[in-house]
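Pasting the structures in now, so scroll down.
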Structure 1
Amino acid sequence: MRLYPEQLAKHLQAGLAPCYFIYGDEPLLKLEALATLRHTARSLGFDDHQRFSAEDGLDWDSIFAASQSMSLFSQRQIIELQLPDKLDKNSSTRLRELVAQSHDDLLLLFSGPKLNQQQQKSVWFKALSAAGPVIPVFTPDARHFPRWLSQRLHQHGLSAEPDALQWLAYAFEGNLLAAAGEIDKLALQALPQPLTLAVLQQQVQPHNVFNPFQLFDPLLGGKVKRATRILLQLRQEGIEAGMLCHLFARELNTLSQLQRGMKSGQSFSQLASQLHVWSSRQGLMQNALARLPLAKIQQLHSMLAAADRAVAAFEEDEAWRWLYSICVGFLDGHLLAISPNG
């Protein structure tokens, strides 16, 4: 059973499941989901709580011994286990054995990193899914982040005008922990409601954070304004132009192979499978292919080569100018009036 963080409170009204697995790359949502589960469990008499972390090494014998022993002061216990990035065969087997012995007086709380599609098809993941809810925790994307902020403000008795809410979304995109902290501070100041753009710009210091991989979905979708904003933020965060050149090359190579294959009569779905394009990104790829003919993709390749040469010559400003132009080039199929040789 898949459950999302915002559904957890309603789910718990019907009682605790024997097992939960919270996984993903959003620290705030993960911490809050675990805190909610612990609080609910304690209110139901789960007073014995033992934690194990992959960082300390998984001593499965100790984990099993803990799960089979009861405290003198409590008949109900929580075993909390932080899983590593990858599970070896032995850990997969022992994890499934542990899940199989869960019962009403034993609550198993597992947490782990973001999982790829292959990991979500593994036998241990399926065992966890069968035993209780699995809760993916991911940073809301740009479309859903304003709604998340609005809900968070509402929880603190606050509201914001539409332009103020949008500015807040820009100011904290990719950094929910900082956003939550700033909203906590705003709630203490008894500011007039709804919050205006002027008030927020005076009271709040932006803390948006992006990773390089967040650049490409907006580009594939033709959202060039957003992509260039992310690009400039990445530069401010100290991301190297050379790293982005490598990632751009991968995206452009995939687009080239898809476009060539479709021209030769192959179906998109067949090509996407051969090139290992994730199903979640296939719609974006199709969007880009409909907008960018092969000639445009080839021009972007030439511009990327120029960016690579600038990186090799330690001409950082020049490299970033090329990367910015490449982002603009994703807008439509018209060739840019830019010489590949600079």
Structure 2
Amino acid sequence: MKIVSVSDPIQKDMDGTPFPLVLQPQANEDFTLADFQNWISENSIELKEQLKNHGAILFRNFPIQQPEDFEALIESGQFEAMPYVGGAAPRDKVTSKRVLTSNNSPSSEPIPFHHEMAQVPNPPAYIFFYCHTPAQQGGETAILFSPRIYQRFRDIDADFANHVEAHGVRYIRIMPPEDDPSSAIGRSWKSTFLTDDPKEAEAKMQNAGTTWEWLDNGNLRTETATLPAIRTEPRTGQKTFFNSMVAAYTGWVDARNDPSKAVVCGDGSPMNREAILATAQAMDEECVNINWRQGDMVWIDNSLVLHARRPFEGERRVLASIAKS
């Protein structure tokens, strides 16, 4: 089988490199899912190199029809699975091994740009999406090249950029005891730490450097250890906006959480509101919106690319998986 890279109107130029890379079968190629699996297995090293170079790959017009197909293709790529521990989004398990719903929050709620699980000490290296059912309207997954938005952030307020680079950030979240699908950050502490046992949850928090407080209503208030907000990607030498500052400050809101208090600098000082809101606007200017088609699959290098979700109407089923390496 022959797979080719193609130009697509959604792509943006990142210093001479198309973002994302778009791959599809050559016209008139007749092949099966097993053929595609074999191709991914044979080219897994090259595909990871392409992810480093382009940040993301959109696979379009391939024979992917079920969640199990999606899982099989990730497995063929030899990506090491990891549990979704520490993330904020409410999700459901879809397959027996590694595929989850992408986010169960209401369709009316946008999900701001973030690196996946930037609020935990060891975030995934890769994140994968598969469109089983596109929305009737909206529902795009937006992707954003992190070195580009880092530079925009510096241009907006160099002093604040230097401050968060020097001091890092801490994230504060109040979790319910049970999943709250009405909230984009409604993942319960039980789901977050994959346990019903408070002592086991405490052990996991302690291991991550997170401090906590059990509230009278059964909720759990957590505050992470100080984490880097700006990282240098060792493979490329580029500085990245590797954090969830904008997502937390503009989107971590529900009956339990005040977004203006959801993130602080590592020294305890507050966020610079004007700089955060200006950066949010720059994100929308710099991003690529992937308008899903049924069967689309996107692989993302989580160290280099942030992602977001647009509000939508109608049924939408986009599934996700993460990998340690």
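What follows draws every value from the coordinates through simple rules; no lab data is involved. Note that the coordinates shown come from a computational prediction; the quantities given were computed from them, not determined experimentally. Cβ atoms are built from the backbone, for glycine too; each structure is taken alone.
Some notes on this structure:
- helix-only ellipticity at 222 nm (-39500 (n - 2.57) for each DSSP H run of 4 or more, over all residues; to 500) derived as -8000 - corresponding label from 1, 2: 2
- Structure responsible for -0.80, -1.11, -1.17, with log10 I(q)/I(0) by the Debye sum over Cα atoms at q = 0.10, 0.13, 0.14 Å⁻¹ calculated and labels 1, 2 on offer: 1
- When distance in nm of label points 7 Å out along Cα→Cβ at positions 82 and 306 is calculated for each of structures 1, 2, structure 1 gives the greatest result.
- Entry that produces 3.9 once distance in nm of label points 7 Å out along Cα→Cβ at positions 10 and 202 is calculated, selected from 1, 2: 1
- Relative contact order in percent (Cα under 8 Å, 6 or more apart) - structure with the largest value, from 1, 2: 2
- Cα extents along the principal axes in Å, for residues 34-185 alone from the coordinates reads 55, 40, 27; which among 1, 2: 1
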